[in-house]
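Down below are the structures I want you to see.
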Structure P
Amino acid sequence: MKDLRQETLISFKKAQSHLGKIITMMEEGKYCIDIMQQNLAVIGLLKSAHQKLMQGHLNSCFKTAMASKNEKKKQAMINEILNVTKLLNR
């Protein structure tokens, strides 16, 4: 699990770095298409980080909740996943 967390953190840090470059590009009035390409790179990194977070959550917190006998806890966990999925698809 630590490797996945480290990979996720790396994706966030790369996105942060790219975002800083995008801001500089905007401030310098760089070509729009170049800025959009960098923006798409950030979006890709954030999507990748999201997938890694989801994978880690499903393999730890979610798995633990589903193994319990607490039906309320199970339903709450399912609802959390559904809500996050709805937000992703907006």
Structure Q
Amino acid sequence: MTAPKYTQADLDAVSDNPELTAEDIAKAVPFAQAFPELAAKMRATRGPQKAATKISTTIRLSPEVLNHFKAGGPGWQRRIDEALRHAIGL
């Protein structure tokens, strides 16, 4: 097991929260009720595909290949798909 990446000073800096009491817990409300606008934004994600256009699979790639595509930022899986499609003439 590796050592934690935080120090005692880090813990002390964030440990000023008092322990919750039974009264605090009784007053608690669900996140969506406490912050409805934020909860709505979090739910506003892309829905399921109407028709599956791609198939999920597992593939093992060399670290160099994976690092190359990930270095380009988001969309690295699409870029791998494009490179493979190009390689087979599609």
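Worth pointing out:
- semi-axes √(5λ) of the Cα gyration tensor in Å, for residues 35-74 alone from the coordinates reads 34, 8, 4; which among P, Q: P
- Test item: helix-only ellipticity at 222 nm (-39500 (n - 2.57) for each DSSP H run of 4 or more, over all residues; to 500) calculated as -13000, pick one of P, Q: Q
- Read-out Rg and Dmax of the Cα atoms in Å, computed value 23.1, 66, structure in P, Q: Q
- Each of structures P, Q was scored by distance in nm of label points 7 Å out along Cα→Cβ at positions 43 and 59; the highest score is held by Q.
Since every read-out is calculated from the coordinates, none of them should be taken as a lab result. Only a predicted model underlies this, so the values are computations on that prediction, with no experimental measurement involved. Cβ atoms are built from the backbone, for glycine too; each structure is taken alone.
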